[in-house]
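Colleague: Down below are the structures I want you to see.
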Structure I
Amino acid sequence: MKSLGFVEVSGVAAAVDALDIMCKSASVGLVSWERKLGGRLVTIIVTGDVSAVTAAVDAASEKCIKKPCASAVIANPHPETVRLAELSAQRLKRKNTL
């Protein structure tokens, strides 16, 4: 993982919209997504080159149907940060196989 991008938005529909915008605007891939408070807050995590992730997060922040609550880009994340994102991705994969 070269960089991680995070966009936190209110609602599942807005999160899907944000992910669609991010994937269409730059060459990024979904790592995972986290739903909190019954889906009222959703965090999308993407990965890619620093410039692509930055462009994707900026595009989602500008064009999403709801204004994101928070967003961030982490260039060259620490191995523990990567491990945390991978744990989230593993939980998502486990849920999909059940």
Structure II
Amino acid sequence: MLHFGLASTDEIAEELASRLRAHRLAQNLQQSELAARAGISRKTLTTFEKSGKVSLDVFLRIVAALGLSDSLSTLFELRQKSIREMELAEVRRKRASRRQT
């Protein structure tokens, strides 16, 4: 399994495409059927499964058409690592600090 922290963006995209292809096959869906469900062309789906390169909108359409939208709910979720961080999280910042140049 690919370690995302050490991978390039292209490698991550290819891994995500591979995982979604595996879900498509596990659901016994042909590319044309999944493409129709997602509202995209079969060629777009084929390109995605080979390269991982599509727009975010198309990626989300594919995820939704496979019934995997709930899998995204914990993506990028802010997790506190210590009691101190949990205490600081109570006073959430509204914007980033200004950088001193």
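Nothing in this text is a laboratory measurement; each read-out follows from the coordinates by a stated rule. Just so you know, these numbers come straight off a predicted model, no measurement behind them. Cβ atoms are built from the backbone, for glycine too; each structure is taken alone.
Colleague: If P(r) over Cα pairs in 10 Å bins from 0, in percent, for residues 4-51 alone is computed to be 28, 50, 18, 4, which of I, II is the source?
Modeller: Answer by label: II.
Colleague: Here's something else I'd like to know. Here relative contact order in percent (Cα under 8 Å, 6 or more apart) has been calculated and equals 40, so which of I, II was it run on?
Modeller: Of the options listed, only I reproduces it.
Colleague: When distance in nm of label points 7 Å out along Cα→Cβ at positions 36 and 76 is calculated for each of the structures I, II, which structure yields the highest value?
Modeller: II
Colleague: Given a computed value of -0.23 for log10 I(q)/I(0) by the Debye sum over Cα atoms at q = 0.10 Å⁻¹, which structure among I, II does it belong to?
Modeller: I
Colleague: Of the structures labelled I, II, which one yields 3.9 when distance in nm of label points 7 Å out along Cα→Cβ at positions 68 and 84 is computed from its coordinates?
Modeller: Corresponding structure: II.
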